[in-house]
Structure P
């Protein structure tokens, strides 16, 4: 877990273990969210690590809420 701006955030590896989706599925969800084609939007935080490279982090509570919304939506 990383702590950014007072929030405990999961890395991609931790998120995969936590929700049981593959890295590619999570990447597809991020892409769909960026294109505004996913309801509810997949909760992620993108931080630039290089000029064009981003690293993604996930708030555990937001992921739990997203999974609940998807299963009851």
Structure Q
């Protein structure tokens, strides 16, 4: 298991933030649109699962999958 020191983690987060600051408006809008589409699909998936199973807890547990996808895809 790899270990990242807190100082290294903070430096990487700062670099990621700086790279997003200097992104063009076109790229920012495309990424925002794609992130919104992924969250909309996750919400639709959660509602579909809730209706089909009749158990709202299942849909509530599956909705955060959209946020996990956003994180894993780097949005």
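Since every read-out is calculated from the coordinates, none of them should be taken as a lab result. Computed from a prediction, not measured in an experiment: that's the story for all the values here. Cβ atoms are built from the backbone, for glycine too; each structure is taken alone.
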Output 3, 15, 26, 29, 18, 7, 1, 0 (P(r) over Cα pairs in 5 Å bins from 0, in percent, calculated) maps, among P, Q, to structure P
Quick check: -27000 is what I get for helix-only ellipticity at 222 nm (-39500 (n - 2.57) for each DSSP H run of 4 or more, over all residues; to 500), calculated from one of P, Q. Which structure matches? Q
Which entry (P, Q) yields the derived value 1.8 for distance in nm of label points 7 Å out along Cα→Cβ at positions 20 and 60: P
